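What follows is a group of structures, each given as structure tokens.
Any read-out appearing in this document is the output of simple, stated calculations on the displayed coordinates, not a laboratory observation. Everything quoted here is computed from the prediction, not taken from an experiment. Cβ atoms are built from the backbone, for glycine too; each structure is taken alone.
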Structure I
Amino acid sequence: MKKWNIIVDVENCTNCQNCTMAVMDEYVGNAFPHYSAPHPPHGHHWVEIKKRERGSGSLLDVAYLNVMCNQCDNAPCVRAAKDGAIYKREDGIVMIDPDKAKGQKQLVKACPYGHIWWNDEHQVPQKYSLDAHLLDDGWPEPRITQVCASGCLYAVKLEDNEMRQKAQEQGLERLRPELKTEGRVWYKNLHLFMKEHLAGSVATYINGLDECCEAAQVELYQEGKCLQHTVTDFFGDFKFQGLESKPGKYVLRIKWNGIEKEIDVNLEAASVNIGDIRLDNPDAEAERKSTA
């Protein structure tokens, strides 16, 4: 049977908040019998966008991560619920029955991702369930994907084997796969938020002027193995993505117009901008220093 999945492309999220506002507009003050009690006006974030900055200066990266209920196939909240208060639909959506779940505050802590919220007024746990009431009414997709203007969020309804194939082809990942909850929210370019980068700029001295080194070959090595290779852009900038969030020693090898340079880099547990790397030949270096 085909089941719903959400794909989140971290690279495309601009923090416009259309998705979060759509959820608020749909649920705040609105009850949908058998689907959801009203969303309170404050305190809940059923769909949330988290922000992370990496690096510094002109090579600073800002990434946004859209998080929500993962619609887990192996959902801890389902097991923790009494009287079937949380259940899994055949189409993959995890639902909280607002009547059966009344008073079951323990369900908030049952979610290892922190995506179940407690409604004090109605004494019921709540979360985002992909606008199941709209899908059942014939909508082709949830509101959050309908309003996403940047191509960050999109919904697909596929057989499990089709979704696994798509995940493999597009390099999709789940959040915290070690929990083995088998979530149905998938992430593309997750490394832009979860991992680190090493960046810098390559420059030289030509005809009395500092110039950017475009198309310089830059290689990143660790323990003698080439991990990544890239080429500098028009501004002489380069960036290596997807590095682990732990201290490590690396070697940069740069080649441009017959000039080569090797630099040792110690990467701590955070992204780093190593600044300008000079690729001056001896004559140009002497001229640059004499005019400095």
Structure II
Amino acid sequence: MNKYISFERPDGTASFGRLEGDKVLDLGAPGGPAWLKDSLDGDLSELAITGEFDRAAVTLLPVIPNPGKILCVGLNYATHVAETGREQKDHPAIFTRWADTLIAAGEALVRPPESERFDYEGELAVIVGKGGRRIAREDAMGHVAGYSIFNDASVRDWQRHNIQFTPGKNWPATGAFGPAMIPAVEIEDIGAQRVQTRLNGELVQDQPVSDMIWDIASVIEYCSTFTTLQPGDVIASGTPGGVGDKRKPPLYMKAGDTVEISIGVIGTLANQVVDEV
């Protein structure tokens, strides 16, 4: 299965490429920054290899470091709706997250000093490959370039200051995205993949993608009605039940913790937690 990543070369320039064992095959134009999102509307397998690095010599970036939009789906699993005490609505709940709040696989999530209620949210990330407006549900999956893993980690008390989620979702270095994108055409059944989150090795979330209330095609149809989707846009498709905030007693992330989110054949996104200094 091909795994595409974004990374910094040893000279500090940004690029993207394909992982092959302990090697990174550079697919970006040499001599300057190159971005994965600019090649998603074509066939990645046809791109020329412009360089090769040892995996240890490059620094991972979020899979799409510079998306035009990150659209997040709230309350998209019945188990999560139930644990929050809310009711299912007639339309998806959509909010936004900013790219500069995200870190790559292996980097540290940063808990801000203003809150101890720092919570995990394991999610499937859908990466748009073909843009469009008012995309019909029956055509929507043809607009997906691939899939990755997203930790929509949340500062819960700030999330609930008002009815809008934005303040709880956009602290620096509180979310994670990676490690790689698997092309959609290489995953036979995305619904069969399970979203599994572990905190310090303990399984805290475990549910198949097929349990989403609003499936991927429905979310693309809905979002593309009110905004134009572009290659490289990211849809964080919602988290299953089991979030720490709704456990008894609550289970929040703290400095020294390790959070791992695995989604079937896509892989595992792992990050440690540190306190902001």
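Tell me which of I, II gives 3.9 when you compute distance in nm of label points 7 Å out along Cα→Cβ at positions 25 and 137.
II
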Tell me which of I, II gives 49, 18, 17 when you compute semi-axes √(5λ) of the Cα gyration tensor in Å. I
Computed -4500 for helix-only ellipticity at 222 nm (-39500 (n - 2.57) for each DSSP H run of 4 or more, over all residues; to 500) - originating structure among I, II: I
Any idea which of I, II comes out highest on distance in nm of label points 7 Å out along Cα→Cβ at positions 33 and 265? I
For structures I, II, calculate mean count of other Cβ atoms within 10 Å over residues 73-80 and state which one comes out highest. II
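With FRET efficiency 1/(1 + (r/R0)^6) of positions 57 and 249 (r between Cβ atoms, R0 = 35 Å, to 0.05) derived from the coordinates and found to be 0.20, which of I, II does the value describe?
Values: I: 0.95; II: 0.20.
Source structure: II.
As an exercise: relative contact order in percent (Cα under 8 Å, 6 or more apart), calculated from one structure in I, II, equals 25. Which structure is it? Please report the intermediate quantities before stating the final value.
Working: I: 20; II: 25.
Source structure: II.
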Structures I, II, by distance in nm of label points 7 Å out along Cα→Cβ at positions 201 and 233: label with the highest value: II
